[in-house]
Structures are given as structure tokens and as C-alpha cells.
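K.L.:
Scrolling down, you'll hit the structures one after another.
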Structure I
Amino acid sequence: MYYVYFLRSQKNPAKTYVGQTENVLHRLQQHNEGRCVATTRHRPWELMAYVAVKSAARARELERYFKSGSGHAFWHKRFVS
């Protein structure tokens, strides 16, 4: 399984992040340890939600969509508000 995951900064709840991985809990730990340049300034992070898919290609497609304008609005409306 592959996962697209959604994070929220505990330091600044307005900051959110979306990514994809094969192991959500391990990836969250990496974010919170500062091992991801894009998220290190806003740690610690909390897991808001994740979506499981069968293929890495589909996970990459979904991550790309959720980072787009309409995809960002979609998941913020459903997971952040």
C-alpha cells in the first residue's frame, strides 16, 4: 500500500503539508525530527488524515492533485475546517 498523508503544524495550525509514502508513521517521525527540509521550520507536526492507494504512481498523482489549487481547497475544506 501507498499513502497520501495530510499534516498540520502544532506550532502554527495554519501551516499544513501533504505528501506520499509507504509508511505514514515513519514519515511523520522524519518530519518531526527535522529530516524534511520543507517542513522542518514548522514542527512538530500532527497527522490529520491519510488516503491509501494500491500503487506508487497513483499516490504521486493524488499528491500532485492535492498540492494543486483545487486539490488544496478540497482537502482543506474537508480536513482542516
Structure II
Amino acid sequence: MTLHLIFNPQGLVSCLQRRDPADPMVLLGDGTYALTQSDIECFVLSEDAAARGVTGNSKNIRSIDYAELVELSMNHSPVVSWAD
């Protein structure tokens, strides 16, 4: 299963057009701004969201830390970055 790393809102749009719905996504950096635009099922790097003042109030969003991001990366192949 592919892990998708989303680095900006446009990257999310591109990813959603191409990914398998079962593939997990992680919102990182400016990608966390997508939390305000959509009710998607995803992970969000908590430190990046906090640094941008963004919160996800959905049951579909799971906050993770760097250790959990590393674990996800190790358990999925390939890992694809989206930063359109």
C-alpha cells in the first residue's frame, strides 16, 4: 500500500485524483491548510498543524507525531510526495 505525503493544498488535489482510496495520506507543512477545506480521512503531523494554527475537528483526522510518521513510512511502500 502506498503512503502519500501531502505538502500543500494543491498536492492534495493531485493526490486525490490519482491515489487508491485505501492508501493513507499524511498532511505535512502547508498541506495542513487542507484541513480547513475538506473533510477527508487522513493523518496530520500535529507539530506542523499547530505551527500554522490549523485544527481538524473531524473524526476522520488523526494527529500523529514524527515517530508515528517514521513508522508509517517504514510500513508502506512506496512513499509518494505531493507538492504540486
Structure III
Amino acid sequence: MPRATVRLNVTLDPEYAERLGRLAARVHVQEGTLARSLLSTAIDEADPDARAVTEVLDAIPGAWDRAQMGLHQAAAGDAFPVDDL
């Protein structure tokens, strides 16, 4: 049985959002359609080796600090279940 579609919200830095907008305009598609296609391709081509995934995550500027902040916010009760959104 096929899995249901999962909605995922992604926030892009302004320069990437601008590039995505220009690309979408050039190929005459909606930004979300192009983003979905690009992300699907990147996931398909991603190396499942845990070391490679760690390298990708480590290359995201500020990712560790944001993850730590989220943990602290959750521990302080400043979070709520995703199902409540």
C-alpha cells in the first residue's frame, strides 16, 4: 500500500529563496513544485552512509546551535506537539 504524502515546511535563507524564485520563473513552474522536485532528487542521490549525513548536517551554518536551542526550549516547556499545530 502506498504511503500517504507527508507535508514538510522548509525555510530557505533569502539568497536561496531568491535563486529558487528565479529558477522557477525560468522554467515556468511554481516555486513549491520546483523545490519539491529538487529536494526529491537530492534525497534520492544522498549517500545513506551515516558519516556522509553527519558531514552534511555539520555543514549547515548554525544547525548545532539551533538544535541545542530547541532542546532547551522543549525542556523549559516552550514547545508543543506538532499535532497541535
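K.L.:
Here Rg and Dmax of the Cα atoms in Å has been calculated and equals 11.4, 31, so which of I, II, III was it run on?
P.N.:
II
K.L.:
For the read-out distance in nm of label points 7 Å out along Cα→Cβ at positions 40 and 72, a value of 1.1 was computed from one structure; give its label from I, II, III.
P.N.:
Attributed to the structure labelled II.
K.L.:
Further question: To which of I, II, III does the computed value 9.6 (Kirkwood radius over Cα pairs in Å, for residues 24-63 alone) belong?
P.N.:
This figure was derived from II.
All of the numbers you see were taken from the coordinates with simple rules; none came from a lab. Every value quoted in this text rests on a predicted model; they were computed, and no experiment measured them. Cβ atoms are built from the backbone, for glycine too; each structure is taken alone.
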